[in-house]
1. Kindly point out which one of I, II the value 14.1 was derived from, the read-out being mean count of other Cβ atoms within 10 Å over residues 7-14.
2. Who wins on relative contact order in percent (Cα under 8 Å, 6 or more apart) among I, II, i.e. which is largest?
3. One of I, II was used to compute helix-only ellipticity at 222 nm (-39500 (n - 2.57) for each DSSP H run of 4 or more, over all residues; to 500), and the result was -23500. Which label is that?
4. Rg and Dmax of the Cα atoms in Å computed as 24.6, 73: which structure among I, II?
5. If you rank structures I, II by distance in nm of label points 7 Å out along Cα→Cβ at positions 23 and 87, which sits at the top with the largest value?
6. Have a look at I, II and say which one yields 0.80 for FRET efficiency 1/(1 + (r/R0)^6) of positions 39 and 63 (r between Cβ atoms, R0 = 25 Å, to 0.05), as calculated.
Structure I
Amino acid sequence: MSSGRVSFSPEFREQMVELFLSYKGQKNLSQVARENGIGAETLRNWVKKYQEANPVEDKPLTISERARLEQLERENQELRLEREFLGKATAFFAKKYR
């Protein structure tokens, strides 16, 4: 009686990961897995292991990107403060008019 598990060679695994990465943006993981007769979770696990073993270095931010990031962080902080204030005001008025 077979356990139902299929064993794939390391070469096949590497080929499937490279195939998926070559389709990046064109086909999703499920499509590539289905077209090649393997499970989506199996391929996802292979891709994850590959990416952990071969990390991609992010290129450093340009000056304009860094400035934009700082601007967005400031805006995000302001919005958090406004949301906190509105929450407190809502609680105050809800308590006052009970």
Structure II
Amino acid sequence: MKLHKEFQYVYNKGKNQHSQSVVLFFLPQPGVRKVGFTATKKLGNAVKRNRAKRRLRALFCECSNSLKDGTYIFVAKAAIFDAPFEKLTHDFNKILTRAKTFT
């Protein structure tokens, strides 16, 4: 996903789930599998924001095969930099479970 209006549509119509380091916005759509990763300028410069998005992409790749169809947006929080990868994995799975996205 790249268009601003696509992100805004999911923000307004989708369900959201929060954890300490990640926020998930999910909109179920049969036959559609889209994903977006964002990190705001509050997190720091471009290097830090890109690092946060890379960490989110790596987490998504681990569990993408077992997810329902729909549009996913993952928003990084500041705690993503300090947390070890195991903690991020736990947070990531927790928000996906709460949003009922696993098949």
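1. Attributed to the structure labelled II.
2. II
3. It traces back to I.
4. For Rg and Dmax of the Cα atoms in Å, the value 24.6, 73 is produced by structure I.
5. I
6. Comparing all candidates, it corresponds to II.
Bear in mind these aren't lab numbers, they're just calculated from the coordinates by the rules spelled out. This is a predicted model, so every value here is computed, not measured. Cβ atoms are built from the backbone, for glycine too; each structure is taken alone.
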